[in-house]
Structure 1
Amino acid sequence: MSNYNGIITLYCPDTTNTTRACGCNLFETEVSVSRLVFVTERPKAVYLARGDVFGEAVAASPLQHFPVDGPLILTDPYRLPDILAAEILRLNPSGTPESAQVVVVGSLGESVLADVRRLGFSVERIAGTNMFETAALVAQKRGFPEDIQLVSIDPASGGAIAASWSAHMGDPILLTEKDRLPEATRWAIRNTRNAKVYVIGSSQFISERVLHELRALNVTFVDRIAGANSFETSVLFARYKSPVSKYGWNRNTKEGHAFSFTLLECWQYLVSSTSFSHMGKHTPFLFVSWDSVPTSVVRYIEEVNPRSMDHPPFMHGFLIGSTCLISERVQKTLHGALSIDMPHI
């Protein structure tokens, strides 16, 4: 925020290598993301999920993928804020024979569905009796793709980064407790042919016992993607390429890559901005701190930066949130790491 002649304004700086999507709060930031991504495109549906239940929100992310190509918006659990209602009206989702114009995922209150209907849109709900069942039903809606991401229900695990790949490729996210694989998750895996499971996060959040349970099912491949901390995990996730399928960002070459950046603790900002992973520059996400960029993240960006490249695509970064969430100091650090410009003699 800044104060100019008594007027409070939101400070949302951009640079040649970085673009911010920001607002004064989550809802304003979601609208900023939507307006950056959906400029001329008209989505077939808009997806709504609670902004206070991590499991439901992250599990909804694969629905954004083709053929619907619609944003995931997180909302108040009991009402649709005016700013989000106005954005849904702007997006004007067309709907399809298989999908309503607005799809509610999980346990949003009936009052939210009523708010959507008052806007004139058709609405449907995908929900089980708990978040595990809801995630399994989303996997079913996607046709049980063989590549499955397994994520802890604890957002501190950093599992939110899985939402970026799900938006990008439509692969489902199933949920688990630390030491037990829920029955709904088992059901979804059993219904998946040639299931391959990618566990996102360390054994602090998903124990080896759960991996043993996975291997006892009809799973053909299990792997864990985890670093010493969530920052390193986000780097490993961007680098990862499955040895047995098309799963994984595989961002390892010195090319003009683009990335999105969020805070680990602000998972809502990541999950609701994964349109950046599905459309435009198709970005993986990397975690940063409010006022610093972890060494592992800077080192990775510099390793894949081609430097002094005279043709596109060039490196770019999307920062999710205002300077209240990600400081200008962080933005300058990222700008430098992403820059392909070398000193000219």
Structure 2
Amino acid sequence: MTLHSQVPLTARYYHRMTHEATSWRDTHNPTFDRPVDRSMVHRRAAAEVFLTGAHQISQREWAFDVQISRGHVLVPPHTSEIPLTLCIEALRQMGLYMAHSGYAIPTDWAFTLQKTTFAWLPDARVAFPEFGPLELTTHLVVTGETLRKGTVSGLEASLEFYVGTEKVAVGTGELRCISPVHYRALRRGAPAPHDVVRRYDPTPVRELRETPDGYLGLVGYNHANPFFFDHPVDHVPGMLLLHTMTHLFDLTFPLLTARSVDLTCDSFPEFDPPVSFRTVRGADGTTLDVVFSQNGREIAEGRVTGINASSIAGDSTLPGIDAGDPSPVVQGAVL
């Protein structure tokens, strides 16, 4: 695996679904009143369920409603910025719901998010509202299916995210579907989830060393974090690798705001030995490439891209913020 050079994500996906998104709104009425069944998105706590509405429009087309709370554990205090990790989590939950409901995959199956991307569009100015949660509507189109012995074993999807009627972000996901028998075979050498050594690191990075190109270090984790460890797991959650990437981006570029992220995972990250990382700053001064390694081989790689924070700060017309509305009432890893 090598550090990759890619066409900017927004350029790749900005126009992909222009013609597909012309009629889905006619049949979808957004709802943000209550979360969907938590088992459909593999969450133990209802508070960690971001989906509040799901509507299958056609065999390969869905509309989802997403609500993200300003009080989430990953949202820093005194900020309106939406963590990219939570955007990818919303994408992950949509993929699981679509797999269970649309493809009748049992809820005891495991899933891995092999590849994922998310990017705010260049002109999008999205932030948490002054009062209440962020609410998004998403249009999802299944772009690929993989079969194993006649059963769906993989799904690919492209997504568009909207605030009201304004498209603000795009994303993609490649999901692997794993039966209980297959999962036991894949993980036969892994420790039982309750036997994993507990750690309570204060940040997602430890033993950090600066290099001429970036940073070297180890992935840290905190078993008390209710998002990453919502339920027992036998491997390091993939969402934690994403969070580590954005944390490293913030350390590397303190004056930038992360706007897009992509991650490709090749194998399960184990708790032992520790997962290591190395980063390389892009020549343009806005991108950070991150490679994760374990047991002497690379297991995942990704990129975070940002822009100058001052160019998106202090805009009272940001989608999701209604400066003239004083009411807080809402308007009518295995990953």
Per distance in nm of label points 7 Å out along Cα→Cβ at positions 115 and 203, the highest-valued of structures 1, 2 | 1
Quick one: FRET efficiency 1/(1 + (r/R0)^6) of positions 35 and 171 (r between Cβ atoms, R0 = 25 Å, to 0.05) came out at 0.80 when computed from one of 1, 2, so which one is it?
-> 2
Determine which structure produced the value 8, 27, 35, 24, 5, 0 for P(r) over Cα pairs in 10 Å bins from 0, in percent, for residues 107-266 alone, calculated from the coordinates; the candidates are 1, 2.
-> 2
Structures 1, 2 compared on mean count of other Cβ atoms within 10 Å over residues 195-202: the greatest is 1
For structures 1, 2, calculate mean projected area of the Cα convex hull in nm² and state which one comes out highest.
-> 1
helix-only ellipticity at 222 nm (-39500 (n - 2.57) for each DSSP H run of 4 or more, over all residues; to 500) was computed and gave -4500; which structure, 1, 2, did it come from?
-> 2
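Each reported figure results from applying straightforward, stated rules to the coordinates on display, with no laboratory input. Keep in mind that what you see is a predicted model, and the values were worked out from it rather than measured. Cβ atoms are built from the backbone, for glycine too; each structure is taken alone.
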